[in-house]
Structure P
Amino acid sequence: MSAPSSTESSDGLSTFGGVFTPSILTILGVIMYLRFGWVVGNVGLAGTLAIVTLSTGITFLTGLSIASIATDQRVKGGGAYYMISRSLGIEAGGAVGIPLYLAQALSVALYTIGFAESVVNVFPALDEKLVALVTTAAVTVLALKSAQAAIRAQYVIMVAIGLSLISLVLGSPTESATVSATAASAVDPENTAGFWVVFAVFFPAVTGIMAGVNMSGDLKDPGKSIPYGTLAAIGVGYVIYMAIPFLLVSRASTGELIADPLIMRKISFWGDAIIMGVWGATLSSAVGSILGAPRVLQALARDGVLPPMMRFLGQGSGADDEPRIGTAFTFALAVITVILADLNIVAPILTMFFLTTYGVLNITAGLERFLGNPSFRPKFRVHWMFSLIGAVGCTIVMFLINAAATGAAITIVLVIYFWLERQELRSAWGDVRTGIWFNLTRTGLLRLRNRTDAKNWRPHLLVLSGAPTRRWHLIDLASSLSHNRALVTISSVLTGSRVTSNRIESMSSSLYEYLDKQGVQALVRIVHADDAFSGAVQLMTTYGLGTLVPNTVLVGATERQEALPGYCDMIARFHAGHRNTLIVRHNEQRGFGARRNIDVWWGGRKGNGALMVILSWLLSTSLEWRGSRVTVKMVVPTESARVGARANLENILHAARTNAVAEVINSEGRSFWDIIRESSASADLVFLGMAEPSEEAEYASYYAQLQELTRGLPTTVFTLAAEELEFGEVIM
């Protein structure tokens, strides 16, 4: 969806009031007033300019990504959460959105406590905690009144910060300062912090761009205001941060810059203007947080990300849909934090949550651009490489600032993501994940131009199950054979004249839901044909993409005499199409038994024998059959032949590394079928090879005879290898 027109609504906040003002006031914060002199004193003028440029560069790249996303989609309430959830999915959006809300809610307390500390430094008689609580209540009342009122209050704060900067420009050097900028920027390496330590302290100063993005739901034209307001705030902040170091190095010595947090007060024309600036910076940040946090909370609740008992937080009030309930909830959280007032451990993690959001926003924009989905048509175009650099930069900065806090933040995000994934949330919008899988699939298919070799063979199963509830044993067996690493397609053939495309689509959806509930990972394919056998052949010949086609057909046995000609013709066509065929004769009374014993009747390493060995190994190593015993059995006419055959079979199985055991049986004049019925009577599953199809009538007679001879056996899988592959190489 393209960005909305600027004439979309006459209501809402403007670019200047809704985005630029809260963003620039958060950027020009307490670090500028209380730590910028320390930064300059430690790394000098050149080092400071490098830190400012590098830090702003990362923020600028994130701003470009935000601009790209904001000009492609209609951004509603929730800011960064909304952008991420509509691109990477509701789970990723919630995993970032919940910590982002908590970070902003706790930031209200962080900033009001900072304001209280500075006030008490000027007025020592006041109680710090009381000042913090009163300030928290004041900014909350302002936010509850309306976003417009809070923005107007921020204009007053902007005037105070502007006066402090003017006072700084008009100021003069301290008495002990060396006027020469070159001399003043000299650094004593023994008493100063390193470049990256200083970088880590300064970087949070430029991370204020979320303050404007979070107001997305209150903007007149988010598609225009977010990119222009955000990038303008980054640009103005960069100019100010690049200019101030020149004033600092020319007016104070290195020692003064490092030792005195309020050095700006001493070198300003009117020192108290700096105090006003500090107060303005903390209050503006608190106002920005109390405005932004409830709007993220409101969006999370409305999308169903929060637990059901908290969905009431999505309610809005008044014509402007103000999140007053969410604001009251955020106020309560902030008050609890102020009372506890132990933010030394929490504060670094809050910064990590903001940086995580920046990184994910960069990833979002980069993926959208890289995948080239036709639906992604931003008016503000950014090459995906810039977004990638921004994401990498955010990650590096996170570890530079605090590796432990980074680990904690990432762990929290992952825990929330997997928790939301387990909730099986459904969203009404598409996301970029489909595009990612499409591109990966396309790349893989183009590389799979040759047929699968023996080393990489696995059974890609076409399961002719019909209604799954009637032949669930086929799906159960296919799932165990695939190990969730091969393709399994559950298929059905609908016959009759009243089968419509809508009916096929409805049945496919129902079957997918049923498989998901059963925990089976499989595709679904339903076709319409004149009869079941021709439909199955149609599936075999047409289903697939490139060389990625089912190589093995799994079908149930039939004993209906009238169906044998068509059934055996179907098997012959599978064989002619080089598809392996597994016919499952299900023992209704025993099913798969205890899933402990699998018998494989060996007829040689080539063809059926090797295929049955690899299938039995796959089955025995599946979750459902784990620990089962595979016995490869062979019948010989004499005892002397048994000794040699056993040694040969054991060598083959040892080389195959399947843990199967060999058993060679002396027939002693008994028929082969009597031996099978006796030896495999206690098995849970039997693999038995089939002859290749010949004439249709002869094969139907052979199949009928096979059914009769194996009557009474446990569940049996008749195996017919047909793939153009030497299965002997698969097991060796």
Structure Q
Amino acid sequence: MSQTLYVGVYLDQSLQKALDYEVPVDLISLIKVGVRVEVPLRNGSAKGTVAFIKQEASFPTIRPILKVLSMESEFSDKQWKLAEWMSQYYATSLQKVFKCFIPPHVRRGVKERVRIFVSLEKNHEETLRFCSELRISNPKQADVLSFLLEQTKGAFLSEILEKGCSRSSIDSLQKKKWIKLQSVTSDEELILEEEFFPVKPKTLHEEQRAALLKIEEALDLGTFSSHLIYGVTGSGKTEIYLRAIEKALSLGKGAMLLVPEVALTSQTIERFRSRFSEKIAILHHKRSLGERSSAWEELKSGKIQIVIGARSAVFAPIQNLGLIIVDEEHDSSYKQTDEQPCYHGRDVAVMRAYIEKSVVLLGSATPSIESRYNAEMGKYSLHVLRKRASNAKLPKIEIIDMKRTFEKQGGFTHFSPELLNAIKERAEKGEQTLLLLNRRGYHRMQICLECRTVAKCPHCDLSLTYHRQENYLKCHLCNYTRTVLAACPECKVPGSLEFKGFGTEHVERSLKAIFPSLRTLRMDKDTTSKKMSHEELFQQFRSHKADVLIGTQMIAKGFHFPSVTLVGVLNLDASLTIPDFRSPEQVFQLLIQVAGRAGRADLPGEVFLQTFLPDHPVIQMAAKQDYDPFYESTLEERRLFQYPPFCHFIKCEFSSLDPKIAEAQATTLFSHLCSQLPSTIELFPVAPSGHPKIKDLYRFQFLIKTPKISLVTPYLRVLNIPSLKIDVDPLSTFF
């Protein structure tokens, strides 16, 4: 008589605990931990993941599962260990952690979308002659060829049909072998498979060779090791990554590269495709579910051994993983803050490498204080690259006191005379400029001069930003928009409304007013919202279709533009006033990173740092481009106050439509933990969050300061409070 089996299933819905179900006899052979199943739930059904198998049920009446949705487990044993570690470390239920490992396309059952791509079979000249002959005998077929002749590589069948061309004309041309049709899974596949000129490995300088030797030795050993590559901007960290991946592939192992911004993937793909003939999987949120499904399945099957992606790519099911690279490891984009688990991609990468017995490389010109300290303590092997590759020099940084500029100009101006002269000079030489302003939009706010009322989002505690191109006010937290009013809605005084503050859109318009012939591009969240927009802007600037690129912090991260010799930083002072212990570190990192975009080739670089705080220590140290004194002084401050890396913070945040409920819930848990936690753990009082209201939800928080995470998380994991978000190792204790 066969033994009855039961399974614990975590549903995709927001249920913290696993539910028990019986396994029908005919499905027992298919059941294993990690498989996807469909189960009955109330009047319908739901999908979930099998978390464990047991011999006895928790309740006398247990309903059977309906069907098994996947033949294989969605988790390897090593991935399962990583999921359990995340659940414990980030004080989050396994149900929420599973969402990281089982992406939306798997949960929804989305298959890859096959599209037909049409391209010319013969060369341009032959096709052009034949098209001219067809104009009289068969104009419809000529229309198809004319359209394809205008395209760089070809076009999708749907695009050709939208132009009024008939399918019969296309089929006829295919039979005549003037065009070819091929099935592809996405338009991005064409980019990944296009021809790239092979590029030979660059000559390594002594520091690069020393770092690579240690990394290759670690790969040969096949055991876990972690390495921090601390190299100045342009020092050749990417070349070390490429050589390390070559080594991993030669050993039959897979490799993963994480980048902080989607904008960097096109540049990274270009470099990788010129060095590797192997297919590369690309994973980030801008790809469609079908595209991610295709890449995910090919990684899982072992057909692809290299993956490039943003934060969530750390969970990719790459087989025989030997190497994980986290580029710009200091970047805040690696931290998930919107929902639990509030994981850090870098830290998960290190733990995954430990579990998989892989090598992990962390690279940065401005390592996070925690990573640099880990290297100092011997947890990471430290490799220092102090000089740029190809003998390029670090750019010269000049601090511009904007108080004096305002006095000379007799009022507000975006640009100091020194910066304007430099922009003009670079444009005349055919060189390029980057301008950083970490605020998008045209004006930051609209205010009434009579009653001082600021136009705010009704759903968030945030002033609305004016966007001139669309002519509306917009909330940058919830995307609420409204029209621009002629009179103040509070005091009704006409003509009393005025705009204050400026963003990238205003800077671009002002620059065009000063230099009408100057060609500009803008890269911020507004201009990169559409699919492929990052790639298009990158290629336009790379091909010198613009003299100046204006943008937010996304332009500071890892871009390599050989013709950029000038960088202007317009205003970072506000970030230095945020009451958060990490603010100085984040400003310093951003300044060094954006400065590093200048003078990366043979041409010397120059940086103008415009500020109202010219004597601020962070500004002064950034101007010297010397990370070590900044690290030492910051570490000493952290040691004095016993802040990370000498402790850990945990942020407990409550949200509710009613501010009194949110505050009461936070206060109740705060009081409970005060009575339960050991005396070595410090709790900071309940207070409104930095943004007290977001999307109609009021937010209150308190902080826990502990020498070890494990001393606190057991008390937090057992909580089942829907309005509570637990953020372990938060990047900001304020927002």
Structure R
Amino acid sequence: MLRRALGPSALVVVVAVIGWLITGVAVLDVIKFLAYDAAFVALPGAALLWAVRGRRTHFLVTIALGWPLGQTLEILAFSATASLGLRGLFVLYPVVVIVPSALVIYRRRRAVQNDPDPDGMSRALMWTVAGALSVGIVYLTIMLLPQAPLPSSSVVLEYPDFPYFIGLIAQVMNHWPPTSPGLAGIALHYEWFVFFHMAAASQVTHLAIPIIALRLDYVPTIVVVGCQLLAVGRLIGGAAWTGAIAVGILFLMGPLGVIAHSTGTPFGDGVLINLWNSWTFPFGLMFFLALLYLITERLRNATWRTSSDLRSWALITLLMIGASGAKATVLPVIIVGTGLYTVLHLLFRRTAPRAAIVTVGLGVVVFVITYAVIYAGTAPDTVISFLMWLNGTPPVVFALGIQHTLLRQFVLPFAFAAGLAGFLLPLAGILYLLRRRHRHELSSFVLPLCMLAGGICIASVVHQVSYSEGYFEETGYVAGAIAAGGGLRLAWMDAGRALPVSRRGIAIALASWVVLLIAVGKIASQSITAPRTTMLFYAGFVAAILVFVIVWALVVLARRRFASGALALGLIPLVAAAVVTTPLTVYPTVRKMLAGTPTTSSQVVLAPGLVTALQWLHDHTSVNTVFAVNNHWLDPAMGNGKYFYYTAFSERQVFIEAYDPIRYGVTPGLASPTATAFADRQMLNNAVFDHADAGALQTMTSQYSVHLLFIDRLHGIHDAAVLQLGHVVYSNADAIILAVG
């Protein structure tokens, strides 16, 4: 199988490397980073996996389980050496893991057995997966590129989270325990693990943080997620094509968005969008899919406390720890999803699934401990509120606009259901599992379906101002993609036998719908923008599907053939609509690239002089330097307090940087020590820069060790008398740096 996989694997590698090179990454940087991932992530993870499982794990499964296991080991080793103040010892960590693991494997060599191979993988399947992954990487690169050009003489990072993330990585590299870079000295309880990983890579390879964060790191993560989907789908569905189709669902499909554009679809951003704009999300998915694989093995195993079982539980525990620090949404979905599985098992089989109960209990213990240690038992800006994540969908917007109270209350449940259906459109293949002839196969997919239901349930109960509750649903969505892959595979197998259409007919109909929807979407996008007209447009789309199914059934009956399963033909336009979403989303950027027009906005967030001044700070001050800044806003109207560029590109701490309290773990209106610190620093900072208050400056220097003032002459304002509070150590047309205290 490895020989057959060489060509498909080479395709993915070539696409990834070409993408790196044309987006500004040097060849040597690519080599350094890939060597780091191999030595510090892949090899330690694979070695420990083989040693603990006690059997030869197939290459695909070794990647699927060994990579996130290696990430956990890397993060724990980096944290331990940093906390001891012995960062240099981190380079020895691979040896510490690989050598003992190799000795264990060697001693067991005669008793070691191979993992069972549930289903072989054909050359066609491998090329299909490689093609889907390659197109997915291209999609992600096209969507990421305009938002994150590499820093040069000026910086334009149009997605405000990116400089924030870069500042967090720099903080991890220079201080331990890591605190908030933009609120110096204040603890920040956050999903740190992906930033630990990038900081560790930068520490070993000496590659610049933006190169790793904005270019190199996301591609291996995406490739591993693709391999995991293939492996998990193969295990759960008993056929490799289930996993292959799941890969296509994740990377090639999106929510209902026939008239989608670069700002997203009417039914939400979709999972693919969050694979590039949230670095913690794909990182967390690696742990989620690995856990899904191992939990499925446990549920299918007749025993649960033998020596082999205990070793598997140890792997699950280690991955749960990694998952909790990688993305806070993963463990709750695992716990709730496995809990739902337990309830269903009790209801329908009248027995208690001991492995599921152990999984839930273990998940709760790890969650409670990590919630206290990593997140300090807090969930900033989180409230109980129902179905908020669906409020922006066209059906719900339309329903909320109904003036008649009774009618509005009657319509709203249907509107929320329609909004959810629009978002879950790529998972339409799940419906085929409900056919009577396949209900016996539905039992294989109960666990991923429970994960999907668990994610939706959590997202429907809690709410955050940033709508981050959607990550619960999107985590479950990835598990649902496996069940959807199983449904679509069965539908393809039934074509021409249990469905009134041949495989050739399905292919022709699907292609025709894709062409039609692209044409209609291009025409309609010029005139359909309001929620009401958008909803009516998609209502027309649903009506067209019904007409399509009815006409096809009537034609089949007229030709005196069986029409059983005709309703399943509705999957063809549903899949077609999911397929066209992403191309329509990336099309505006592609059009600009082909025309040679800029893909970024004209706004220069960091002008050349500001970049030079921040570089001067980086080169001429110690890593413990704390400075104050006079600007905290992205926009002149002072409405978007997410300016994180000073910490990102100086790699130094700021007294108070962005005026966005959520980023510091502060919930507006809720009293806390961090909230008090934020408010006090706002007052002091404003007093210094707006009124040249010497007393406020004295407090800043004596209590907070602020010894530099950074005056942004382009974006911020300041009292001219501030220049009398210290002496200028650096100045250009865009910035002034004062030494004070």
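None of the figures in this text is laboratory data; all of them are computed from the coordinates on show. All figures in this text were calculated on a predicted structure; none of them were measured in a lab. Cβ atoms are built from the backbone, for glycine too; each structure is taken alone.
On Cα Rg over 2.2 N^0.38 Å, for residues 253-652 alone, which of the structures labelled P, Q, R is highest?
Max of Cα Rg over 2.2 N^0.38 Å, for residues 253-652 alone: P.
Using distance in nm of label points 7 Å out along Cα→Cβ at positions 165 and 477 as the calculated read-out, with 5.0 as its value, let me know the right label among P, Q, R.
This value belongs to structure Q.
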